[in-house]
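Below you'll find the structures, each written out as structure tokens.
Please treat every number below as a calculation from the coordinates, not as lab data. From a predicted model like this one, the values you see are computed outputs, not experimental measurements. Cβ atoms are built from the backbone, for glycine too; each structure is taken alone.
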Structure 1
Amino acid sequence: MTVHSDWGDWLPRAVADADPDGLALWYLGCNGFILKAADGTTVFIDPYLGTGDPPRTVRMIPIPFAPEDVVDADAVLATHEHTDHTHGPSQAPILERTDATFYGPDAAVDIADGWIDGYGLDADDIVGIAEGETFDVGSLSIHVEPAYDPDAETPVSYVVEHDAGTFFHGGDARPSESFEAVGTRYDIDLTVGAFGSSGMIPDKETREPAYTKWYADENAVAEAANQLRADRLVPTHWDVWKGLTADPCAIRDHIRGFDHPRRLEILEIGDRTDL
């Protein structure tokens, strides 16, 4: 499968040309992000450039770039093994064309190992990580923490620390005691929260419409951000799948009764924010 971008190469060029003072983040739609630090360290988290599996999952947003247009990357992080988080056509070409290393939990690594021959990668381009580990990528210190995602086999979350602040990516996780522990242990400036709705989606096996609820609803997203004690919340995943899209503005009423987050920040695909 070859990825064709709807936007050409302007987004990876914008990232390559950026000179952030601290840590800049670009939202890629779905649950994907690019992080670039002041020293040029560039990390991708869950970049997904596929179109889904129509008619079960149908992508509703543009494909923002082709992976072959990425010129600078130091790491690609996966939170879990689902296709829209660990995806060979989206991620393997980035590894092949840059010095980036893929990091992921066991089930994601099992998938990524299959890219080695097809994309001319080396075995050490794929690194398995587990809860409790910490590794450095350039100026970023990355802590691997638990994530409660009942739909995934080996989900993890990432706490990314930089001199400019701390970013948390929980994949598709829901509220849990582990988030409370993370919120106590770290001073999180910005968290993302996978936010969705319910709908009748074709079953993966039978293709018959079945009631489907993915990701967290408004209440759960607000609860998770409060558990993490995050200053800012960016909702994600609400934009990508036909029949399961949602309005992130609805979250605003649900965070008012909590101490955290102090600000709801709504990004659209291609938008940048900074720590």
Structure 2
Amino acid sequence: MRLATFNILHGRSLTDGEVDLDRFGAAVARLDADVLALQEVDRDQPRSHGADLTAVAAEAMDAPEHRFVATLAGTPDLWSAADGELQPNTASYGIALLSRHPVLSWHALALPALTRKVPVVFPGQRVPSMVQDEPRAALAAVIEVPADDGGRPVAMTVVSTHLSFIPGWNSRQLRHLVRDLRGVPRPVVLMGDLNLEGDRAARVSRWRPLTSTNTFPLENPNRQLDHVLADGPIEATSLGRALDTGLSDHRALVVDVALAREPEHSVPASRHL
């Protein structure tokens, strides 16, 4: 099974500054992922031609199962917070999760929100800037995958998220998310732009990285901000790759995996978001 995570920058290319839906679909198809986590996803936004980018990606990778969770409603000039459970019937922006395998249940999880402006020193600055973060969420799916030995399908949990860029706050959100995921079927894989460099994501979560590959910036990447972390009986069968798709300011992170042994948890029967 191939897993991938991709911060898509709403499908925009840094080369020409444009969003081309055919180019975006081709980039997703090139990943050939069985499960794909997306961040910075538009729906009904003028800057991305009013498209549902989750649906475009689902068609490109032939993923019958897919969900989008809005974290912001409105357009970039007038954002407002969106409830991850009650999705707005308007232009929105958030995260998505897509699967070629059947999904047994969906779960939207709100992460701790920083509601005030805080000082952050960005690279090249001496004086901190006062910044305010956007709402953050995670989207989890319990999926059913074929057993390696040809026996009955087994369950695992996959999660997409995009954590804060504010130092310290992203670690708090990750610890909160790991606690929320204690009771889900194992193995569980967390994918996304965690805004944590190197091995810090693994140290904070105490989960195993399935690949360690620099993903940012797009050209000559020197940092790994995008991660695939696992807990439970799953292992990487490849070293993983960071792919330049020609879109975004991040590279897509791809890794092939296999279940190591029979998962320990039963499968929930509900389907809800």
Structure 3
Amino acid sequence: MTNSARSSDHCDYQRVPRVVTAMARDEVHGVSVEPHSHERAQLLYATEGLMRVRTDSGVWILPPRRALWIPPGVVHHWTSLSKVTMRTIYVEAATARAFGDSCRVIEVTPLLRELILALLDEPIEYPIPGRGEHVAMLILSELAAAETVPIAIPWPRDRRLVAVCSAIMADPGSSRNIEQWADDVGASARTLIRLFPKETGLHYRQWVQQVHLAEAFSRLAQGQSVGEMATALGYASPSAFSAMFRRILGKTPQHYMTEWRTPLPQSQPTRRPA
């Protein structure tokens, strides 16, 4: 199979006799992929566009320069929130154990991005030894050194809490308090306050802040200002929103705005002998 005919079906990459494989797939806005899992671990990544990924245990919003590590066997489904150019990799299960058994968001460095693109320029079954093998090993090295971004929206199982969390996800800037949410689902506020840490590991306000952070990354990727985000998410001022953002992530929204507005170097096609 030539690179021009490279499959965009994830099933075709699960038993390739290589430690690391790479798949390219482009989607239009609004595509939703049904729940599925892989024999291999997946680094779900798009060089352009926004994706929302959901598992039984959490929800993640992935803008460019962020990727989700999904261990083998984890059922997940994703939705494109814009046009998406997915450039994802799969890592054989035995090797993947070194990178953890839970989903996590990682920073995609310019080097990791270029390595993923370089592997896509190689045959699916790249020669061993050879360039493709070296690129694959460098990808594993970059994954081992990648910074984890503490953005995750843990998902509950209790039906009352699911109803509340779904409503907050649908309207992250809602000004409703926990007493009002409790009335909606036929529970007491005390019950919901107790259920949040039991079901999600986070207190109510912490959980809402994770939703706000995820929404903020989505809005940052769309070019919104800090003021626009603060207003949309119900904060009294841009400084109050920035303070929350920095307290959790250690960086301001302005830091990410500057980073994302700095264009990444464009990959040049690899020239091969005729």
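Quick check on the output: 39, 28, 22 is Cα extents along the principal axes in Å, for residues 28-139 alone, derived from one of 1, 2, 3. Which one produced it?
Going label by label, the one that fits is 3.
Have a look at 1, 2, 3 and say which one yields 0.70 for FRET efficiency 1/(1 + (r/R0)^6) of positions 36 and 180 (r between Cβ atoms, R0 = 35 Å, to 0.05), as calculated.
Structure 1 accounts for this read-out.
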